[in-house]
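Since every read-out is calculated from the coordinates, none of them should be taken as a lab result. Note that the coordinates shown come from a computational prediction; the quantities given were computed from them, not determined experimentally.
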Structure P
């Protein structure tokens, strides 16, 4: 993979027809364009180190242990372990979103390289918070009914002190500049639409940039089993039609 090169999506977007100009960086797990210096991740490659896997039979035996243990115990982490092993005994892989966000980091304009949102909403908000953290908020306003489904990142996820607002030439001590940014959420193709309410599922993807009408790349369908642990259900490439529908949502 170290010698693999890809086309740069930013060069393509701006009409520059360079081919195979982005090279893979093993240390950061992303690609960097040799022409425009744009940095990006591709598909599931970035997530390999964050995946949690286990052979089916081993996961089945571990699942049985937690089923028995939970007959006499009530600790929450035991329930999470049972759920995790249940998914792995079905042959599914898990992913740690906290780890992915930390490893992926920020783009050149200090926005998260990755976004995560509930599958039933049209756009997601990222709210910057002090101590190098932030939260992906599913709704706006003080009376948000869906706050429990937000994804709140731990402190020092990003190695940054967010820029402050400047008013009358004076930098604010507390007010973060562009505290909230938002982007559109991808739609799920027919073959991957899960059973039940979409609010029980999430999508993880790489927005080309945080704006009202971004290009959306490499979405992954997830199911949440804890604050940071998600089950990978599938991934897909968006068609031009799907991109157009997202813009209109």
Structure Q
């Protein structure tokens, strides 16, 4: 495998959340979304272009988690020549419930997201991190370690980054474009994900013409964080088949 791997995090986090992948894939690139991890703010409609401009010249393997996965799919739709493959982690073509789409997050979860924007309170983001871990069999000590190491507290997400990201989560709907994504795609999803229902991954696997899926048992929204060894080995094995 000599193609460049690029990792794209999700809403309210930063590239730091991939710390275990940075160790395992030392030659990979890790991008901060606008307003996240010290990156400059930008309107949400520019995020896909900004990320695309940061990709290597040669077609890359783009690994996106949650909102990062949605942006990765959007990039694949708009600039397919920039990518050789996609890995979608705990992601979805539509984060919200819509007519004909029963696999969006429930209103209670989305209301928590909206409250985080309104309150601008770090406590709300801590609650979101805890929600990410819901479904994982973690000791208190293991949870505290992940919360300490994976979150960038020196460069927290800006208010503009939180707001723009939430707007993208609310508005992106790529269901009608999945059939055109013919590049190899790996879908990885925790069975107990409390943010993006596991059923969304099954629907994506059926809609994408060249996809394979992996389920993580006893796992919530961040398998790369809580089951890193299994995740890393599986991702590496898949990349070697490309």
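Which of P, Q yields -12000 for helix-only ellipticity at 222 nm (-39500 (n - 2.57) for each DSSP H run of 4 or more, over all residues; to 500), as computed?
The read-out comes from structure Q.
Kindly point out which one of P, Q the value 25 was derived from, the read-out being relative contact order in percent (Cα under 8 Å, 6 or more apart).
Checking each candidate, the match is Q.
As an exercise: Rg and Dmax of the Cα atoms in Å, for residues 47-126 alone, calculated from one structure in P, Q, equals 15.2, 42. Which structure is it?
That value comes from structure Q.
Please compute mean projected area of the Cα convex hull in nm² for structures P, Q and give me the label with the greatest value.
P
Which structure, out of P, Q, was semi-axes √(5λ) of the Cα gyration tensor in Å, for residues 87-182 alone derived from, given a value of 28, 17, 11?
Structure P accounts for this read-out.
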